[in-house]
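What follows are several structures.
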Structure I
Amino acid sequence: MIRHVVMWRFRQDMEQTPTEIAKEMKSRLEALNGKIEGLLRAEVGVNVKQTASSYDAVLTADFTSWEAMEAYKINPLHVAVSDYCKERRLDRVDVDYEL
């Protein structure tokens, strides 16, 4: 099994605060559960204690294999969420590892 962990910092924009964007990301990413083959679980946490060095949200996603994770990255359902995120993020870091 593969675990994919991503953290984001979001920018303040005219429409949404970083926390509102994080909550929208949570909704969109967790809606992918059960819709993409090989994705075992996607869970998003929204940071409740903001500091100068903290991130706004974190994704923990588990996949059946490396191939399943790569297929997820190009799946149109995920790409739509990713496009939303790219327009709003300031920073992104990720780690992928085998369980």
Structure II
Amino acid sequence: MEFFDKKRISVILEKACRDQVVKLLEDSGTSGFTVYKEIYGKGQSGARGDYGSLNDVSGNLEIVSITGPEVAARILQGLAAMIDKGVVLIVHVADVKVIRNDHFK
């Protein structure tokens, strides 16, 4: 079986910033993404997350995209610019291997 090298980009953010990150992903050329809702946890800034939130604005979510290195570079540049403007994001990047190269630009 053949494997193809890709980048997995994970962004944890406040729900209010979702559309801004989704637009960045789409404008950067990603072929797709997955949104995980109801993300919560505790870290350097203390406890963060939904904890029973009843609306779609407060709380955290995670957006994950698997892309090729060129698209990943554009996404990461855009995310860095958002962080520089004060948007609170947690960004993880990992090297991954996929078996369907044509599904991930």
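What follows draws every value from the coordinates through simple rules; no lab data is involved. Because the structure is predicted, anything quoted here is derived from the model rather than measured. Cβ atoms are built from the backbone, for glycine too; each structure is taken alone.
Values for this structure:
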{"quantity": "Structures I, II, by distance in nm of label points 7 Å out along Cα→Cβ at positions 35 and 75: label with the highest value", "calculated": "II"}
{"quantity": "Per relative contact order in percent (Cα under 8 Å, 6 or more apart), the highest-valued of structures I, II", "calculated": "II"}
{"quantity": "Label whose coordinates, when helix-only ellipticity at 222 nm (-39500 (n - 2.57) for each DSSP H run of 4 or more, over all residues; to 500) is calculated, return -8000 (choices I, II)", "calculated": "II"}
{"quantity": "Top of I, II by Cα Rg over 2.2 N^0.38 Å, largest first", "calculated": "II"}
